[in-house]
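Colleague: These notes open a run of structures that come right after.
What follows is calculated from the coordinates using simple rules that are stated; it is not laboratory data. This is a predicted model, so every value here is computed, not measured. Cβ atoms are built from the backbone, for glycine too; each structure is taken alone.
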Structure P
Amino acid sequence: MPKFMLLLFDAPADYADLTPEQLQQVVREYGAWAQEMGKAGKLEAGEKLADEGGKVITQSGVTDGPFAESKEVLGGYFTINAASYDEAVEIARSSPHVKYGASTHVRQIDAH
């Protein structure tokens, strides 16, 4: 079965107006969504990335990232099993991430 990566992008402002209780609800929603995918045999892996932003590696060196001018940040990912791109898109559309106005990119993993 093909594997797909769901890349979760958001902007810091997406969650700025939420209370701590509302943020906890978002976390619970992600947990429930991941459990549903696991029970359906779709979930391979998934993690939230650290907020620190990481490093950008280029031929000319290493810099901190993301940059201030970035409008979105990769905040996490899920690796899923899906029979087709269409099924992967449907799974991504059910993500709490989309519900809160952020975007999810769907990319098929190259089996080679």
Structure Q
Amino acid sequence: MSDRILLCRVDEIDDPGSKGFENIENRDPFFLVRRGGEIYGYRNFCPHYGAPLDWKPDAFLSYEKDQILCSMHGALFNIDDGKCTDGPCPGQRLEEVKTEISDGEIYLIA
């Protein structure tokens, strides 16, 4: 069985919504997005700008909450696969972070 690190409960993230994490087991900062009962995890690092995506804690989504938004230059990324759909890095992707849901809790897969 893989090592798992408890992050939070699913119901602690709005649907749709996002939540950032830092200082977890010496890993780079990352975030989770909840949409339609699914959880998606990505490293908090823009592939174009090389900076964090959020402009304030837990703010990773566009105004419509239908895409991930880089606050530095407005690049938009699909929630389900992290692919850039608009902005200066089309086709590039956010780096996925592996997670698992069990009994309503979200775990980071180490």
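Colleague: Which of P, Q yields -9000 for helix-only ellipticity at 222 nm (-39500 (n - 2.57) for each DSSP H run of 4 or more, over all residues; to 500), as computed?
Modeller: Label of the originating structure: P.
Colleague: Using the calculated result 113 for volume of the Cα convex hull per residue in Å³, for residues 16-79 alone, pick out the matching structure from P, Q.
Modeller: Checking each candidate, the match is P.
Colleague: Give the label, chosen from P, Q, of the structure having the highest value of percent of Cα pairs over 25 Å apart.
Modeller: P
Colleague: Looking just at distance in nm of label points 7 Å out along Cα→Cβ at positions 40 and 88, which of the labels P, Q belongs to the structure with the highest value?
Modeller: For this comparison of distance in nm of label points 7 Å out along Cα→Cβ at positions 40 and 88, the top structure is Q.
Colleague: So if we calculate relative contact order in percent (Cα under 8 Å, 6 or more apart) for every structure here (P, Q), which label has the highest result?
Modeller: Numbers: P: 51; Q: 28.
Largest one: structure P.
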